[in-house]
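Any read-out appearing in this document is the output of simple, stated calculations on the displayed coordinates, not a laboratory observation. The shown structure was predicted, so the numbers you read here are calculated from the model rather than taken from an experiment. Cβ atoms are built from the backbone, for glycine too; each structure is taken alone.
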Structure P
Amino acid sequence: MARDSYMNVQVGVDYYPEHWDESLWEPDVKLMKESGVRVVRVAEFAWSRLEPSEGDFQFGWLDRAIGLFHKYGLLVVIGTPTATPPRWLTHDYPDVLPVFADGRIFHEGVRGHRCYNSASLRKYGNRMIDRLARHYSSHPAVIGWQTDNEFGMLDCHCDSCNNAFRTWVKGKYGSLENVNEAWGTVVWSGEYSVWEQLTVPYGGSPHQNPSLLLDFQRFQWEAVADFQKAQIDILRTVCPEHFITHNFHSYPQRLNLYPVGEELDVAAFDYYPNTSPAKQSTTPYSGALSLDLTRGIKRQNFWIMEQLSGSPVCWMPMWRTPYPGFIRAYAWQAIARGADTVVHFRWRSAAAGAEQFWHGLIDHSNVPGRRFAEFTQFAGEVNQLSDLLKGTVLKNEAAILNSHEQLVALDIQPQVENMDYYENIKQYHRVLTKLGIGCDVINWREALDGYKVVIAPSLYLMDEEAAAGFEAFAAEGGTLILTNRSGVKHMNNVAVMQQLPGLLSHAAGVRVDEYDPIGTEPHSIVDEEGTAYACSQWNDLLTPVTAEPIAWYGDDFYAGIPAVTVNRFGKGQVYYFGTHAEESYWSGLLEGVAEKEGLLRFAGLPEGVQASVRSGESGSFLFLLNLSRQPQAVPLSRRYSSVLDGGERSGELALAPYGVEILKL
């Protein structure tokens, strides 16, 4: 099976044969086939069944399950089971278990109880992966692997992590003198005199040296990437024809997704849009951001490895059941924004364990119902359009930059009440989505070639290389939008000793003379037409150098002082937002920028309706999705052909609640 099999547009399910009596397996697999399922994920939590005691490998049950999938023509992705080390391993080799800063142990019983730096976990986990890979490398049903499950930050403080962190710091800085200088440890007499004094940040207070705390995060990012790479190296060697993915989850993440995603063939995401009616005004847009962010991990199409199938519960009270059309619409939203394969979690609700009421497509009764019928409809539509959509991608001209370093640094030292790095990104992305403008969300260090408009929120940490890249983008004709709290610090989390926005001052053409952390206190800005808008969080008092003001503060002692500026820079322009303006101001400004830059835009979208375009050799396809409980009407500028039913669409397109339309452009 070719490694590019992950590019197929298809539908799947997550299935746990080890949870069910074997008499259920074949009826389940037969029904999967009949419902349109093409791919199944298995075994990511099954270590205790695959190796019930040290060295006793038992793959027979999985052989029989995968044999059934093959019999019915279904493809299989196997999860490496390192997220759930078995009890024999944690009992005999306790270094596997993470340790919290206060000395408490992250015990077995749930999942994720594994220290990425544990020598025992590396040894026995890699042995398991090698055995699995060799056993299934030539099986005709197996096409790929998922590493571990939902990597995240553990903040482990065990002896292994302590030693590994010290080694990491030595490798980065070389000498204690360099560490003391870079971290500014002279403050509060924190200087190190021998290496043994340098440890993970135990501390009884969270308010420790911010440079130490940021580097501890970076160390953990590299530990996760290294832990995964050891698995990938085995899989690449033994199964060169199989693809490799990982299922990221729950944004924002402190974990830096980009180095973890670098070694993968394709990124994946676990997508659980909120079913609550109270969240209907926000869920479509926060979900769109999550999908665009996942696509940006590798700047290519991705998988959904877990898609909502019913009410989730385990870590929180039970959500509302999905409204009719919800499951289908949000699964199509994932495809519209670049997912090639959508795998639903799970086939049937679990009868045992902590996730018994994290509902699957089929309830405990084992009687397929409304949700299953909706899933079957979706799977049938995808199978009908699979060949047409294969190879199609999104080609956006606008981007928002995302940085885990900025997020973590701002979390270490919160700047002001109500300022949240990711929530601000949500607003900018929501505005673009409502305007019908496609947007990529990419690593802030990525090349910006091909984009016309780039929003770069709160570049709090900055270096000369990054600043030069932003200047080059604007000089060559790009529109760059900067926001407050940019250029504040060097990359070692130490403040710059120059007027803000520091290294970005030349591009912005403005200087910050003073700032006012206003938090939630009501303030306003006034634009060139005299219209007032609310602003919050932070007010930079700006003095234009080469920039032109386009909005001014409307109140307080700095009424009349510039709040938003634009600077002509080479062939392009750089906006600087000294404050966090309300959504309507951003909407008007971005609408004007889009018109000036000629961005592809689908205008006139009602609330809750989203538009995306996928293009490829087979053509371009416009996805229109009503992700709300109200019927909506979308104006069409010309006559289109629907690829769902072949009919013609023109005038005003009526979309039922959670209605979906796909038009040939």
Structure Q
Amino acid sequence: MKPQFVDILAPAGSRAMMEAAVFAGANSVYLGVTGFNARRTAANFEVDELPEAVAFCHARGVKVNVALNTVLYDDELPDLAEVVRAVAKSGADAAIVQDLAVARLVRQIAPGLALHASTQMSVTDLAGAKALAAQGFSRVILARELTADEIREITAHCGIETEIFVHGAHCMCVSGQCYMSAFYGGRSGNRGACAGPCRLPYTAEGKTDALLGLKDLSLMDHLPEIRDMGVACVKIEGRLRTPEYVAAAVDSARRALANEPYDRAMLEKAFSRSGFTAGFYENHYLTGEMFGHRTEEDGSATKAALPALRELYRRERQSVPVKLALEMLPDRLALTVSDDIRSLTLSCPVVYEEAKNDITPALQRSLAKTGGTPFFAEEITCKILPSKFCPLSAVNELRRDALAALLEQRSAITPQEVRDIAPEPITRAMPRIPKLRARFASVRQLTAEAASMLSAWTLPLREAGQVPEEYRAKTVLALPRALFDDKMVAAALETAWRFGFRRFEAQSICGVGLIRQTLPEAEISGGFGLNITNTLSAKEYAGQRLASLTLSPELTLAQANAISAEVPLGLIVYGHMPVMLVRACPMRNVMDCAVCKQQGSLADRKGMVLTVECSGSGPAGAREIYNPVPLWLGDRMQEVGTDFATLYFTRESAQEVQQVLKAFMQNEPCEGNFTRGLYYKGVS
């Protein structure tokens, strides 16, 4: 049985990186357009550079996926629409998107452009992948945190292509669910400007280490198994790296998929953080062995390896098969060269001499010399005139001209269909007086007095059995932010339904899909983890019959107040915001799970303490890391113009909940340290 083809997808943060990827043997590249991708500090490509980049790649049989994988604000959507048109006209193959507003514009403007769901959409389960398939996505890029069994299950049953990261940097947080860079420094990871605060040193239990930094991922040893799972594409991270790094990773992946040995030591020298890890894939992510950071020794090794690495892409790789047919006509030579879809013939006059021997072998050797081009001779045929000899210099020149002409034909741009659509009117929302809601970590925080002040409240799904019957009608049960075990969560949903609960909240497309799949009649609300930052995205989720939506905490109040949709919209106005959602536990660097009690804390360089809470060490478990100081808008509620405002309670006692609620009801300022979050300063 012939092995399944697997697409090796390489990063192209610059023209030099793109060429290195192609010359080293990548099947596809992904690149960003300046301003609208998750690696804004990479060199990236201007819109007018796209056609040339696509032509270069397509001529060599390499596909181009364009990353449009950030969330956008309302005032950016017209410019994004123009970028979508330019991407389609360039002939690019696919758009990688995070924001459903971008997906909507791609479907409307360039329906022939394939939609790939970015890993920023936090897809960790089968239900999420199926939900995206139903929305017209042809590929889903799965979260890096999945095990081999989880990847296999999703790939086998989701109905669209799956793509996984197999090499490169590991974000500590589930992609799309990190707000640490935004809250710490105003630079949003969801908008491509992550400052990497997780790479800084933190202290826990008196020990200082890079407790939030993971080693780089490498699954090269597992690529044959991944291919056999049916994964369509293996992706290399690294648009901020170098051409040498890209070439090393592509070459290693190509060899590994061919069951050939690759130079792991050289791959580590190209770039690593204290070596590599496959902890998530191999299902040993709770051992503490995944953590690492970039050392001076790592940097020195990379510098020493650069000359050898450049040899991997110094020459054009001959990867495109062609057939060459030479015919000696009475007064000229004719050469036909053809690839899989096109054929062309060139000829030149020639004066023959008498030949003593069969010249066919010499002609074949001459035609096989395709070095310096992307072509290799898959088949060579020669139709000669008996006893005639032609100068090999003429054959060589004809071969060069024919291959150059074929390359030019292959470089011709085939634009995608582009539709002219009228911009969708964005009606500015009328000023609203928000109703007060709350999120509780435990039903023990919910008292009768608190309930009387709130229009609704959210509790974790696991609390369903503890909620008094009189509170159930106003209770929304929230699914875990990380969904790694569909079966367990689906069973909990069914149990809650039997208890009489009808309202549920999802923090990702996975949650939306799982609720709808398990309880088709349930009311679904969208949490802040959906990262809704514009009106079109809000309308997309409203069109999927979500009953209410919590907007992203990375909006300013002015931006949030201006968003409108057909369903109630809200903001979080109080609480220790969850700034990271992680599967690998940072506390395992300093303690064992047996003594952790599912709680811990990390201190940053300024002595600020981040709380870590664990939902369990089993396959469904994850860790939440919370901002050191609470968000507070109690004295600014008159400036909040959404339909509802949520107080996000975590460790507060019932008494403290009462105090906060009363302070908000009376528009009081915070008595201790607090933050206004990003509601006034915004993010870059």
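Brief remarks follow.
- Label whose coordinates, when FRET efficiency 1/(1 + (r/R0)^6) of positions 82 and 250 (r between Cβ atoms, R0 = 30 Å, to 0.05) is calculated, return 0.95 (choices P, Q): P
- Ranked by relative contact order in percent (Cα under 8 Å, 6 or more apart), structures P, Q are topped by Q, which has the highest value.
- Origin of the value 42, 35, 20, where semi-axes √(5λ) of the Cα gyration tensor in Å was derived from one of P, Q: P
- Structures compared: P, Q; top value of distance in nm of label points 7 Å out along Cα→Cβ at positions 98 and 634, i.e. the largest, recorded for P.
- Source structure (of P, Q) for FRET efficiency 1/(1 + (r/R0)^6) of positions 330 and 426 (r between Cβ atoms, R0 = 41 Å, to 0.05), computed value 0.05: Q
- Structure (P, Q) behind the derived value 21.9 of mean count of other Cβ atoms within 10 Å over residues 506-513: P
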